[in-house]
Every structure is written in C-alpha cells, then in structure tokens.
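The data blocks that follow each hold one structure.
Throughout, read-outs are computed from the coordinates displayed, never taken from laboratory work. Only a predicted model underlies this, so the values are computations on that prediction, with no experimental measurement involved. Cβ atoms are built from the backbone, for glycine too; each structure is taken alone.
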Structure 1
Amino acid sequence: MTATSSEVVTVTTDDGVSLYLETTTAASSTEEKDSTIVNNILFVHGWLNSRRFWDRNVQEIASRAPKSRCICYDQRYHSESSSSSSSASSSSLPSIPLLANDLKQVIEFLKLDKNNNDTSWLTLIGSSMGCNVIWSYINENYLVLSEMNNLKLVFIDQSPYMFKAIDWNHYNKGIHDEAGIKWLQNFLQDDKLQTFTDLNVKSSSAIPLPNDILNMLEGETQKCLPALTQLGLLFEDLVKRDYRMILPQISYPVLNIAGGAEKCYTKESVYKVGSLVQDGVNITHPDAGHWLYLEDPAWFNERIVRFVLKGQR
C-alpha cells in the first residue's frame, strides 16, 4: 500500500463552533511532477460516532486512488469538535439542518464547491445520520449544486424516514416513536455512556471487530460525554425528519449500500433511498451490519475506489 500523509486543520463555523478536520493523501514521490488533487472524498459520520470511525478506510482509499484526498471531520457535539457556539446571538437547537450548514462551511473552506474544471470530482460519503446531513445539505443548496456536474454520492445504511407512520413501514427497528426517543434521552443521562458503546457495537455490527477498533470506539464515544443533552435532542430531530420528498431531487450518481445482517433496518428500508433518487444503484454486503465499512473494510474500500475512479457501481 502506498504511503499516505495526513494534515489536521480546524474549521470555525459562522456561529463560532470549531470543527476538527483531517485530510489524508497519498505521499507524492520525488518523480511525480503533477500532484493536483483530482478526487476529493469527504466522509460524514453518524450519530455519536466520529471521524475516527473511518480509520479502516481513508488510508487505503487514498493510497489506491491516485491524486485523491480523503477528508474526515468531527461533526459538532462529537469528539474533538466544539459542542456549543461561542456566539451570544446563536440560540439554534441541535438539528440536522444545523449540521448540514456545518458541512456547507467545510466544503466552502476547502473550496470543494468550485466546479473549476471537468476533471475534478467531489464524492460525499455519509453513514447513517451522515446521510441525513448530506440530504439536508443538498436540499438547502440545491440551486448552487445544480451548477455542479462533478458530484458523486455514497449513502451507507440509512432509511429515508426513521419514524413510524401509518403510511410507512420502513422505520428504524429500535427507536421510531416518541416513547423510544424519550427512553434514549433518559438513558443517555442515566448511563453517562458507561454501557452505550457495548450496546452500540452489538446493534450496529454483525462481523466481530478487532480489539484495537473496539478500544477506539470506546474512546471516541466517551469524548461525546459533555454533549449528551445536545445529542439527545439531535437524535430526536434526526428520527422525525422525513426525506421521502427530498431524495427525488437528487440527480447525481448514487451508490447506496445496505448491510445484509443489519439490525437497525431491513434491506428493503435502506433500498428505498436508492429507488427514490434519480440515479441510484443499491448494493448489499451480505454478512455485515450497520457499520459495514468498519466490519469489512476491504470489501467497502474496493467499492469506493471503483466508484471514485471509474464510476462503477
């Protein structure tokens, strides 16, 4: 595997939140004359996760995709990023649109919203809640994005609507109503994340994870402890947001991935995303769960490299 190098920067949002961002690229050889980045691959993690959840992916993808840059950041309330605004005028409650605005500012900071030529591509990869953040970002910036022809999208194991409704049976298997939301919010406050990681691993993975990864997950989860109240409110907003009318607006190439042994949704629920967008292809890892990119990184990385470099789905 080609050697990679990483760089860490902080992006300050318009309301004063510091977002911790890390980029990974293949190390340039001394003979290489043109080091222009052709593919920017931006990863957006899920609820109570962090940029470190992509540790088993970014180095291999960056090394195998020439002239590519992998970008991961901690969303607000998570890990190394700030949990609250430093702006006295800001009173925004935790919400997916708030996180989508953070994503917008990350993209602008890195100048990834500039379609300067036809050879530079941006791939957004969202896992679980990260999908919702990307959907909200696209919805709020539709006119700007309509001028871009260099965007690809990867969605990992999420349903268009997590809430249980009369006309919808593709909701989250675990928490899908008011009672479940209140239970989770109270559990977070009572448990203080002492047992949450173990419960999260059991519900989100079907393939055993190595001990070093389990230790990383525990450490990253504990970093969210100061923001438990905000995270509880954020989860409520996440569950109640319905994207069934928003997804049909998306015309970019979409690779939509489900875990075949997933415990949060049925495969059919995840596949609804691929069927609602205009140009979606659904694929499944037959043995993995919600965290399929962590469970079988070789399988996941191979498909991302193919999609990024050749558009293969």
Structure 2
Amino acid sequence: MNIHIKPVSIILRIFVGLVLITSAILKYVSVDAFDLYVYEHNLFSVSVTETLTRLLITIEAVLGIMLVFNIFMRTVYYAVLFFLTGFTVYLLIIPFFFDLNPSNCYCFGEAIVLTHTESIIKNVILMLCLMFVSTRFYSRRRWESMLTGILSVAIFIAVIIGNAPNYLYSIVHKGNIQIDLSMYETALQNSGKEREFSDGKQIICMYTVFCKFCRRSAVKLHLLLKNNHLSEDNVKAIFWSDTPENDIHEFFSEQNLIMPEYTTFRVDTFLLITNGRMPIFLFVDNGTIIHQANYISLDEKEVVDFFRKKE
C-alpha cells in the first residue's frame, strides 16, 4: 500500500514545518523564561545556556523553513526526525535525571503551555505526520546550499541582535546601577530591619510584585544559588509598603520559591532609591554595599565569588 500521496505529502510537510517555525518564534518571544528552564538542568553556566538556547531556536526555525519550502528535503527529513526523536527521549528521561517542574516544557515558550507528557504526544503526532511525507517529491536545486548557509547565519544573527544574551548585552550597554545610598540607609533604619539586613554577606533584592522581570529575577537568583550549592538563607527582599502580604507570598509561591525574610519601604521612597528601576540586587557585606546589579547584570560568577571569597 502506497502511503505517499503527493498532495498529502506536501500538506503534512508544510504543516510540520509551520509547527517548528511557530515553536521557534514562541520560544524566542519568551526567551528569558526559556533560558531559565534550560539553566535549571544545571548542565551549563548561564552564559553558555543563553547561547545554546538561541542556537536551538535558530536550528528549529531553519529546519521549519526548509521543510515548508522543500529545501534539501532528503537531509532535512531525517534531521527533523532525529530532532523530534531526540527531544522525545529527553522528555522521557527527565524524571530520572533532573528535578524539573513538568508543568511546562517550553516547547512553545510561555504562550502555549504543554506539560512534558503533552509535548511527547505532540512529537509523536509530528513523527506520524512525517511517515506520510516522501522525499521522492523533491529535486535538488543548485542554489540550495548557498541559501541554507545564508538563511542559517541570518537567522542566528537576527536572534542574537533581537534579544542578545545577557553577557553580551552587559558588554555593549555598560550602565552604572546606582541607588540613593543615604536614602536607602535611612529607609532601612526606619523599617526596623537594619540589623537583619546588614549581618554578614547578603544579597538584598528590591522587587515589586507587578514586575515581570522581578519574578524572573527571583527564579534566576534561586537557580544561581541552587546550581552552585549556595544557601538561600542570605537572601533578603524589599517590597513597596502598600503591597498586600498575600501578593508577596504569591510572588514566591507561584514560582515554587522559598520566601525569604523581607521588609517594605514607602512607595515614594522605594522609587527614589531605585530611580524607578526594578529589580535591583545589592551585594551587602556587613552593612556595606559592595556591588549592585539588575536582572541583566546579575552574573553567576559574581554571585559565587561574593559568597565564597574569603575575607
């Protein structure tokens, strides 16, 4: 029985290609969250992770485009099968090797949430679709090699430029993060938490519950400490004074994070201290702020060195 009917083959080839392109685009739209998901595996540093995620997005987009336009089909067909099979095996072995939340595999970023099980089913469906796709309905064209090379490089450059890894962004945009120190010290004294927030080495996190990057920063800091076997006991947080206590609890609980000791500053004081920029991380050594960082400049090496460097 011939299962390779040309119209069916074309439709399913384009369908699978469009799914891969959509997956790449949606990962890219929420690439910060995708970065954190991959980093949570504790296989690579943050810098390597941010490069690999963008490379993966590029590969997925290029394969999808080549499927849709029937380019290098004999090679791409098996590359896509290998791609889908590899990630299916990965999803199957996750519970045995990694301590990850199975609620979202980030196959489609944060826009379409699929559990690990649902993603396996999705991959199986795509592989079944490929069974009805035939490479017989393909003839190589002379310009394909050059086009593939140009397409791959162009997409990777666009991905890097559009949303650069934080380590590259920090090099290009060397912004000086500077809080109002005297106002911060006064506000901390008024909060009654000066001793708790000044004892030993601590990272003080200035968050707001409404800030998307504050939420991601909390996860990022948690993973930096967890993956480097550092205690979270030396992390404190500061919020706006009119933030309901339930919202602060949800800020951490919704992301499965341990809630640190926290205090609050008046809203106007908080904004004047931070110049309206959140989140901000203060590296405090016995009450002295020795380093300040934001979401982008929160660096793994600096965090590790801060806590492990001996006096």
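helix-only ellipticity at 222 nm (-39500 (n - 2.57) for each DSSP H run of 4 or more, over all residues; to 500) was computed and gave -10500; which structure, 1, 2, did it come from? Intermediate results must be reported in sequence, preceding the final value.
Numbers: 1: -10500; 2: -18500.
Answer by label: 1.
Could you tell me which structure in 1, 2 was used to calculate mean count of other Cβ atoms within 10 Å over residues 135-142 as 11.8?
Of the options listed, only 2 reproduces it.
One of 1, 2 was used to compute mean count of other Cβ atoms within 10 Å over residues 95-102, and the answer was 11.0. Which one was it?
Values: 1: 20.6; 2: 11.0.
Computed on structure 2.
Just checking, which of 1, 2 has the largest value of distance in nm of label points 7 Å out along Cα→Cβ at positions 111 and 223? Before the final figure, lay out each step's value.
Working: 1: 2.8; 2: 2.1.
Sorting by distance in nm of label points 7 Å out along Cα→Cβ at positions 111 and 223 in descending order puts 1 first.
Comparing percent of Cα pairs over 35 Å apart across 1, 2, which structure shows the greatest value?
If we compare percent of Cα pairs over 35 Å apart over 1, 2, the biggest value is for 2.
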